[in-house]
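Values quoted throughout were computed directly from the atomic coordinates according to the rules given, and no laboratory measurement underlies them. If you're wondering where the values come from, they're calculated on a predicted model, not measured in any experiment. Cβ atoms are built from the backbone, for glycine too; each structure is taken alone.
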Structure P
């Protein structure tokens, strides 16, 4: 029997599907909602009382003790920055604010005008985060700010999926960051890859069993600021919204966190460098450039390919 729950958290729509013969799974599904709410309360930069906001406010005031949850996600973000040589960088908060992304997107309003200043390359970077593992302490330079947005969402998707997997095959979807564990009745989960230029069409239907998929796109969160169209994917090398030739990148990986980081990294790198980087990481993906052309990295596990096998 398929059980499902839909709610909003972490500034996106969440869907949870659990295949379980027992009809009494309300408590289990409620736990998933609670875990997302818990993560948002601690990791959101838009909530002034969150652990992340308190850490950002304490920048320049010496080492600060943080919660185990914030410590875990922050250390994952620093490791992702190290592995991508800084293409993925969680320290772009000041640049996001400079482009006008200074409040939750539903409050910002798609297409609405927002105050902005000219963003420039930050004098800081991920390597300026000081982590003291022995005490669970974090030190940030004065004026420094962290945004954990995408990686926090991917980590939470993985965390919830793993916690529910003991009850049956599960799929968790948080705004396109998806993790599946197990397959209901042996059949992989169908995951649609939407055409970013036509929401009524799909570019592919993935067959996902044990694994994850995430999509990064410059078309999702856009707004007008200073007479210009802005988006939320900042290139740390320039301090500006990405101007690579890619519009949307979908990546398959073992975890939603890894897929989220890889999709963003590939998009910022552009078609040629992004494809090479994904291949080096032994990851599969679908890259769609600004002209709408597809570039496939590896063989995608689609329902069509399964039927042809």
Structure Q
């Protein structure tokens, strides 16, 4: 059964779920940066795309594989699965088929990987809820605007105070409750503020104040994520991340200060997630760093995760 497979996966792999019922919040970009950071830290990483209609995460990884081959550069790649969407006329049959497909993916990776990173669709689905209930770490990217804040909470239009939780926040509360019933553990929920303005603004402060107030009610941590930078959008066609060796061979152009700033920004984000690293993974990372040193090809990413 999938419940048993999920429990076994927890015993061997840390499950990171990217979730938000609003599209365009940076789930797939954040998911691949997490996966690549962990790969560079020596971890065995598997990725799962549950958005089988849009497949942004899958396309990102496919672009990465294709560009690595075309440019003849080594790009770290996770073991990837895309759970196909069932499209029969029966809801019950669709859920059963998707359940079986997800179970197959979990069974294939549960004892052979240190971390599983799952990207979920931007709408409420059976598999999306199932993934949330098995998360050890839940990352919710959120664009820094009241339009996106609405997925979490309702606000008083006069003083912008939080008046209640919205549909997604309620779903996460229920998923965390189910998780506690299974093994007594509490999912670490982190809301990541993306597309942050580099300048101070009234909107930035009000959204921040609202998230702080809501975090006390819902029990999540709120951290800064990606600023509004063009480089993140330029990474997608080649499947690149800020952790890759950003040189002319990889980028196709000379790296700019924006690329270096993006790397520092993402490293800071990854450190706030407090993801666990296996001791074997640390040794693999150290061995690889030593190999690069011997080959006179020093890695350009250091201290990805403390």
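The maximum of mean count of other Cβ atoms within 10 Å over residues 202-209 over structures P, Q, that is, the highest value, falls on P. Kindly point out which one of P, Q the value -15500 was derived from, the read-out being helix-only ellipticity at 222 nm (-39500 (n - 2.57) for each DSSP H run of 4 or more, over all residues; to 500). The structure behind it is Q. Given a computed value of 50, 39, 22 for Cα extents along the principal axes in Å, for residues 162-273 alone, which structure among P, Q does it belong to? Computed on structure Q.
Assuming 54, 45, 38 is Cα extents along the principal axes in Å as calculated from a single structure, say which of P, Q it is.
Working through the options, I get structure P.
The maximum of distance in nm of label points 7 Å out along Cα→Cβ at positions 42 and 58 over structures P, Q, that is, the highest value, falls on Q. Computing relative contact order in percent (Cα under 8 Å, 6 or more apart) gives 24 for which of P, Q? Answer by label: Q.
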